[in-house]
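Nothing in this text is a laboratory measurement; each read-out follows from the coordinates by a stated rule. Note that the structure is a prediction, hence the values are computed from the model and not measured. Cβ atoms are built from the backbone, for glycine too; each structure is taken alone.
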Structure 1
Amino acid sequence: MYKNRKTFWLIIRYCITLVLLSSLLFVFSFANELDNNLDKTYLTLRIERNDTLWSIAQKNINKEYYKITDYINEIKLINNISNDTILAGDYIIIPVID
């Protein structure tokens with residue numbers, strides 16, 4: 001297979017180094033993503049008559065979110081909402097990024 005064991009172990013070391021460097025790159029990019037979320041605060045809103053998750057999201061979304069559906073899904077996750085039903089008089093927590 002290989003001419004000698006030395007070549008074999010050199011290739012193994014190269015592969016391990018490549019995997020480790022790739023892993024570090026992934027970890028640092030993930031850590032950078034977490035740093036971007038440090039400016040996130042939360043606001044409590046009272047739901048008014050005729051409010052929907054969509055209308056609340058439209059009023060409060062900013063450029064940090066690519067799609068309004070992502071923002072709505074985060075609101076639902078934070079508030080443990082499984083469907084799109086919200087009731088006037090209730091309170092919800094929304095994320096706000098400065």
Structure 2
Amino acid sequence: MERIQRIFIALSDPTRLKMVKFLLKGEKCVCDIYPHIRRTQSTTSIQLKKLEKLNVITSRREGKYTFYRIKDFGVCDIFKALGHKGEFACQKKRKSC
């Protein structure tokens with residue numbers, strides 16, 4: 001599947017879109033994500049796994065907590081192209097050309 005297609009599939013669901021927008025600000029624990037998007041922890045975890053399977057986000061474990069962050073920097077490009085304002089944490093990690 002093409003990269004851009006994967007990103008648009010990921011963003012086509014309103015819950016996943018909210019998650020990705022929240023993760024644009026930086027790495028977050030699932031315990032921070034589910035109250036922000038107003039879903040149960042179980043629903044949040046399922047949707048995060050879908051985003052991870054689409055290679056849009058990545059995760060790391062720290063003890064009993066799982067932290068998520070943007071993996072595909074194309075997500076930042078799409079939000080910028082759509083006029084989304086704000087600082088994107090994924091932009092800070094991108095290497096200069």
Structure 3
Amino acid sequence: MSEKDGSLSKIVDVASLSGEERLKYDRARKYYRDSQMFITQAYSEGKEEGLIEGEAKGINERNAYFVGQMKANGLSIEDIVKLTNMSPDEVSRYYYA
């Protein structure tokens with residue numbers, strides 16, 4: 001029996017269900033599809049949150065590196081603020097870390 005024949009026999013099986021059995025079958029299919037949609041949406045949202053968190057972590061690490069390099073080369077907080085467009089508070093956080 002080919003794959004098409006298998007699908008066809010499933011259709012015939014569903015068509016032969018009683019009214020109550022068909023209602024249960026339809027509810028089960030809806031529950032399954034809703035569950036799959038929920039899982040897919042949750043995965044997508046989780047992936048997006050992970051990307052956002054990863055980007056923020058990367059920016060933080062980059063800023064810490066550059067402020068540290070500038071400090072090691074004798075630049076003041078004021079000079080670093082001018083060069084990076086970071087706020088004085090943000091530069092201070094990295095400068096004294």
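List of remarks:
- Structure (1, 2, 3) behind the derived value 37 of percent of Cα pairs over 19 Å apart: 2
- Origin of the derived value 5.9 (distance in nm of label points 7 Å out along Cα→Cβ at positions 28 and 68; candidates 1, 2, 3): 3
- Of the structures 1, 2, 3, the one that -29500 was derived from, the read-out being helix-only ellipticity at 222 nm (-39500 (n - 2.57) for each DSSP H run of 4 or more, over all residues; to 500): 3
- Answer label among 1, 2, 3 for the case where relative contact order in percent (Cα under 8 Å, 6 or more apart), calculated from the coordinates, equals 31: 2
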